[in-house]
Structure 1
Amino acid sequence: MVLSSCSKDDDGDDGVAAEGTIVVDGTTVNIASSIIEDYGSFEGFYNYDFILTGASGNEPYILYFELFSPVEEGDEEFKTGTFQYTSDESPTEAIFYFNNVFISKGDEIQNETGRSATSGTITVSGSGSNYKVIVDVTLEDDAVLTANYDGAFIINDESY
C-alpha cells in the first residue's frame, strides 16, 4: 500500500466535498450551488430559507424552501430536525414546519413562476454552514419532488 499527500490543495475548490441532486418529473438535476438566507428569530420560530440551484443540460433549476424551527427563550438559533408541511401561515405550537417549497426551471425562473408543495417532509441535520438536507414533497400537480444535498452552504444574514 502506498500513501501520499500534498502540502497544498491547488485544485481551485474550497476543499468541501458536496454532492446532491434534485429529482422532479423524471429529471435529475445535479446541485451546483447552495445558499441559506438567515432571517433570524420571529414570534417563537427561527427562519432559514434554503436555495439549491443546478441544471439539467442547458435548463437551469431553482429549488427554494423556507423552514421554521421552534426557539426557546435564551436559545434563539436554527435547530435541525424533520420539518412537516403545514398550510397554516402562523402556527402557534412549537413545531418544525414549512409552508413554502417552490421549484422553478428554465423560463419559469425569469417569470417568477413554478410549482409549490402541498405536503411532505424536509429533514435537516448538521451545523454551522454544513448541512445534510433531504426533501420529499408532493407538488400542487401531484408530482413528487425529492432532493438530497450534503455539503457547505453560503449563509447570508437577512435578519432585521
Structure 2
Amino acid sequence: MASPLESFITAFYKTSDDSSPAGTTAYVNYFTPTATATFGLKSFTGTDALTKMREGMWAPVSKRHHVAEGIYTVPGVTGYGEGDGHIFPQEVMIRGKVTYTLAKGPHIGEEVTVGWAARMVFDDPRSEEKKMKEYTVWLDSTPLLVAQGLVIRETEGSVGEVTVTDK
C-alpha cells in the first residue's frame, strides 16, 4: 500500500501529464495561491502565473509521461504523522524521468526521454488537503530542444550563457 506521500506524488505527476483545461486547473490546485514554482531559471508565483506557465509548457509537446523513480525526505526536516502511521514530510526531493511526445519541429510524433529532479515544500503537511508552497524542477532540456530542430550556442562574450535559435 502506498504511503500518503507516494499517493500525493503519483497523483500530482498524473495530473501534470494531463493537457486538458481541467488538467491545468487540477495541477494549479496542488499549490497554495501564493506558491512559487521554479523550472530552471524561471520562477512563477501565484495562481495566475502558474496557470499561464502550465498552459505554455504544452506548446512543444503533445504528450508527457512522468515517472518518479525515487522519493527522498530531507534529513532534519520535521514530518507529521498520518492516521495510518505514515509520516508526511514538510519537504521532499524526487528524481525521475519524463517522456515527451514532440508536437513541433522535424521530429513530430517522436519521443524524447530526459531525467529530472524536483523539490516540493508543503505549506502545512498536517492539513487534510496537502498544498505545495514551493516547487522546483531541475531538468536538462537540451535533448528536447535539439529534437525540435533548435540550435543551442554559447552567447558570444559571455561565460555559461546560451542562445537558442532555429538556425
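Computed from the coordinates by the stated procedures, all read-outs in this text should not be read as laboratory data. None of these values were measured; they are calculated from a predicted model. Cβ atoms are built from the backbone, for glycine too; each structure is taken alone.
When helix-only ellipticity at 222 nm (-39500 (n - 2.57) for each DSSP H run of 4 or more, over all residues; to 500) is calculated, the result is -6500; to which of the structures 1, 2 does this value belong? Please report the intermediate quantities before stating the final value.
Values: 1: -500; 2: -6500.
Computed on structure 2.
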Notebook entry, point to check: To which of 1, 2 does the computed value 16.7, 52 (Rg and Dmax of the Cα atoms in Å, for residues 44-123 alone) belong?
Noted result: 2
Notebook entry, point to check: Of structures 1, 2, which gives 19 when relative contact order in percent (Cα under 8 Å, 6 or more apart) is computed from the coordinates?
Noted result: 2
Next item on the list: Output the label of whichever structure in 1, 2 has the greatest value of distance in nm of label points 7 Å out along Cα→Cβ at positions 132 and 148.
Entry: 2
Item checked: Among 1, 2, structure where distance in nm of label points 7 Å out along Cα→Cβ at positions 36 and 100 as derived comes to 1.8 -> 1
